[in-house]
Structure P
Amino acid sequence: MTASVFWIPALVTAVIIASLSHQPDLGLPERLPDWLAHGVEYGFFTLTLIFAATNGFDVRRRTASRVAAAVAVASLYGITDEWHQGFVGRDVSALDWVADTAGAMMMAAVVLSVWRRMAGPQPPV
């Protein structure tokens, strides 16, 4: 399987995020906090970016630097997402970007934790 196939989920997620941002009003329920929606959205986006960067979570490609790069890409995309919202009459909020980045970082922590547990105990050197 070619490496480019692994990028499809991340690209689809990026398009979905952009299309949601292009809507003047998403009509989300008032009881759903905005910061939570941003965190979940960008946490999932980060997971798809990690999947792409590691060619489907390939053990040989599971590195903290790839996870950090995924968080950086998600965070930068969050900035462009907020900027884009200003063109459709929605709020441009630094706090939304913080929630995007926090969601990305939390997903990164979960992924790294799962990978450590999957590796099992390491033999003494």
Structure Q
Amino acid sequence: MGGPELDPQPDYARGLLADPKAEIAGALLGADLLGFAVFFDLPEAITGERAGQLDDLFVSEAARGKGIARALIAHVADIGRRRGWVHLRWLVPEDNAAALRLYEGISEPAPWQSRVIWLREEFSC
């Protein structure tokens, strides 16, 4: 997919942890971070209820294939059930076959399409 190569930005990551709008769930083994999910609790205008938006899901290359992504999604879904969310939604990368296999096994296609307007040229496809 398009877009620039991005390097990890520790200062940005620390800021994200302090962002009052973003919530982060992590998968740890001792002191090692194996994966994380960034999600938001949002108003759902059609129903007048709340919904969850899974924004980023990442598992380190060495930890892939061990059920960590599935466990992170299940954890965020459990948070949503406790909060009474109508649904948990996320965007699916079209070119990530492993992610698509996982998502097809634990979710169903949404009845909407995802669209984008790129607001910065360096991030457009």
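Of the structures labelled P, Q, one was used to calculate helix-only ellipticity at 222 nm (-39500 (n - 2.57) for each DSSP H run of 4 or more, over all residues; to 500), giving -22500. Name it. The partial results should precede the final answer.
Working: P: -22500; Q: -8500.
Derived from the structure labelled P.
Could you figure out which one of P, Q the value 30, 16, 11 for semi-axes √(5λ) of the Cα gyration tensor in Å was computed from? Intermediate results must be reported in sequence, preceding the final value.
On the way: P: 30, 16, 11; Q: 22, 20, 18.
Only structure P yields this read-out.
Hey, mean count of other Cβ atoms within 10 Å over residues 46-53 derived from one of P, Q reads 23.6; which structure? Don't jump to the answer; show the numbers that get you there.
Working: P: 23.6; Q: 14.0.
Derived from P, not from the others.
Suppose you compute distance in nm of label points 7 Å out along Cα→Cβ at positions 54 and 78 for every structure in P, Q: which one lands on 1.4? The read-out comes from structure Q.
Of the structures labelled P, Q, which one yields 33 when relative contact order in percent (Cα under 8 Å, 6 or more apart) is computed from its coordinates? The value was obtained from structure P.
Read-outs throughout are calculated quantities, based only on the coordinates presented, and are distinct from any laboratory measurement. Bear in mind the structure is a predicted one, so any value in this text is a computation, not a measurement. Cβ atoms are built from the backbone, for glycine too; each structure is taken alone.
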